[in-house]
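Derivation of every value follows stated rules applied to the coordinates shown; laboratory data play no part. For clarity, every value in this text was computed on a predicted model and none was experimentally measured. Cβ atoms are built from the backbone, for glycine too; each structure is taken alone.
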Structure P
Amino acid sequence: MSRTIVEVHALQTVPPSNVNRDDTGSPKTATFGGKRRARVSSQAWKRATRLAFDDLLDRSELGVRTKRIVELVAESIVASAPDLAEQATDLAERVIKATGLVLKPASRARAGEEAPRQEATYLVFLSRKQVDLLAAKAIEAARTGDVDAALKAAKLKGLLNTEHSVDVALFGRMVADVTDFNVDAAAQVAHAISVHAVDNEFDYFTAVDDVKNASEDEDAGAGMIGTVEFNSSTLYRYATVDVDLLHHNLGDDDRATTRAVQAFVRAFVESMPTGKQNTFANRTLPDAVVVTVRDTQPVNLVGAFEDAVVADGDTTRLQLASRRLGERATEVAQMLGQRPVRTWLVGVGGARTGLESGWPTGDGSDAEWTTLPGLYDAVAQVVETRVGEAS
């Protein structure tokens, strides 16, 4: 059966920034091709992408990742059955335990509580629909008068394998002690790395005390002095979605799959991790975006930048990187036989010039130039068609 794999390649120039820092506060880096590169972790960009879903999808299509699942289920119980408000927390704990998930007392009680509430032993990623399903089962059990017997008869172990949210279906879920609840991630996100070598720099800053007077008896110096580490870079970003696996995770819902892919592509392209954002105002959009649909396997084109890009005369680093990206795609298509089914290109300035000079042509899958809004719609149309044919 033919596969459908959607890939996103992006080149994005980021000014002085520290969007993703390590345990010492330094911007994350990696060595690639023997050179130190700026790096933004896959986890950082996946979270930024997931948060961007809030503006693209309905809340009912999304999930929540938390240890405080008892509170979520209890709130849903109260919303649906106000008369069970006093029992809601107890019912929530019992229905959650009936699924096989393990609860433990929180490390400390919150304000107004005599004892700590129960919470999961780890972060659990649940869809909003799954939370409401648990609440509904708890309410049904409470109405019978014998909660434990009703929950046992309900056989809830498989409940969390249905009604997956878009973000759970895309990013997966691992539950160590109840492996039946694991969900294989349909999306993969690479660590973004700079196409060139970087050296981190330091900003020495001072903060002035607005009330302090520079009089004879007061120090006229700054109220605070410090440093913050940063770098600037042109990043190569890559992500891929296994549409067939996503379709399976979403319960073979064709329309939901199409919406999920469209939302993922847009959220990944336009999102930005928020580290030190108020300090640097570093939010940009990609200079070049390439989306491909493949029917074989994902192909990360990072090999184009194994040799660090160096600006050459009047040719900018971004233009060179864009050209290399196109040339790499040509080699992969012609020499390795990995020809995409469809390709769309978006580029501005030097990135567009570079892509035009390096992208493959005449191989039966010529790239199509478009805009970002046009890209999202085009990807949705192709995915909808291919998923429908596969179904």
Structure Q
Amino acid sequence: MQRAIRSALTLFALAAFGAGAAVAPTKASDEPIKLGLIDIYSGGFAFIADSIRTGFQIAVDEANQAGGLNGRKFELITADMGGSVEKAVTEGRRMILEEKIKFVTLGIHSGAAVAVGNLGKEYRVLVIGGFATTRRLTGEAGHRYVGRANLSTVEIGRVMAEYLKGRNDVRRIATIAPDYEFGQHFAQDFLAHLKVVRPDIEVVRQELPKLGTTDFAPHVTALQAQPVDMVVAGVFGGDLVNFLKSAHDFGLFGPKTQLFVHGIDLVKMGTLKDVLPPETIATAWYPFYALDTAQSKSFAQEVEKRMKTYPIGPAPVGYIAGRMITEAIRKAGTADDVDQIINALGTVQFDGPTGPVKVRSCDNMALYDFYVGAVKRDPSLPDGIGLGDIKVYNTESIARSCDDIVKARGGG
């Protein structure tokens, strides 16, 4: 009705003052609230980036259906960084300075999240890590104008170490993770907490292959040099497939050696069906087939409707990123005062696809459930594979304390 009235008034003005008369510009209050999202929309990470974007867009659509900010709509603006940190910074600066965007989310790339996060401090805008796991984002390199929708390697490592608390059959382990910031921190943070909860476990080997390695034979044979009960892996995507193929060829996994891999649902589990060894243990963000809640079912259906396939872990994390920002803006009652919005962000709570989500104020980090389970092949599961015997970990109970965050930032 209001749109019809505005159209009628416009026609009246044209008739009264002539077809050439200027129409009054749109008021700032009628313009959409732009939310920026920078990610790798080309190459091997495109499906992950698309999943993050889909989840984020669902959150934006929900906020708009709820009335936006006093009737003012939210609008998602995306940019492709192409895997380049420099390009991410360029796009971030363009969004901030040219498009006047005050809320920028960086998807999967950890280094780019930290670099764009620095723009947040420089220009006093809010930068959210949409899927970046580096602990530096909200820790050592953190500040008031950054936050995170994803867990860091600290929480991931602690969850995996906590799982091994109850595994008395595991006495000797080896690790393998890619040789860059994520992989190095993954191994460090996992082993640091393992020393606390299972000091009796011996770490006999640590492998750090280059990201994008195709020949894992040297790493697999190195892992076989001494007998181990478990290999704990942080390799993912194509690297994980290549590692598992080589591990199969050399007979690394079997009755005496088990695999424990992080992030099994970074890709569709169906792509790993033929290479995952029996008895594999894995972490996951979103075992949707095992979550019997209306919120989860609705979200999974919406993702499948938009992407024509079942959701992977990055989708709910993208949703959480979008929901964090829109909830904070709506709660603050303004899209202009970033400091007021950040104050509101630290009080945001909502139900997400994985259950309750709580944002804490000391580092603007979203805390929610994370999962560990045993790989299970079952025709009733999507692509016939998923996780069973799932354990739920509330990351609020194992996250770095706010005191630790202050110390990491050099505050004591």
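With Kirkwood radius over Cα pairs in Å coming out at 23.8, pick the structure among P, Q it was computed from. Intermediate values should be presented prior to the final figure.
Numbers: P: 23.8; Q: 22.5.
Clearly, the read-out refers to P.
Taking relative contact order in percent (Cα under 8 Å, 6 or more apart) from the coordinates of each of P, Q, which one would give 16? Present the calculation step by step, with values, prior to reporting the outcome.
Working: P: 25; Q: 16.
Going through each structure in turn, the value belongs to Q.
Compare mean count of other Cβ atoms within 10 Å over residues 189-196 across structures P, Q and report the one with the greatest value.
P
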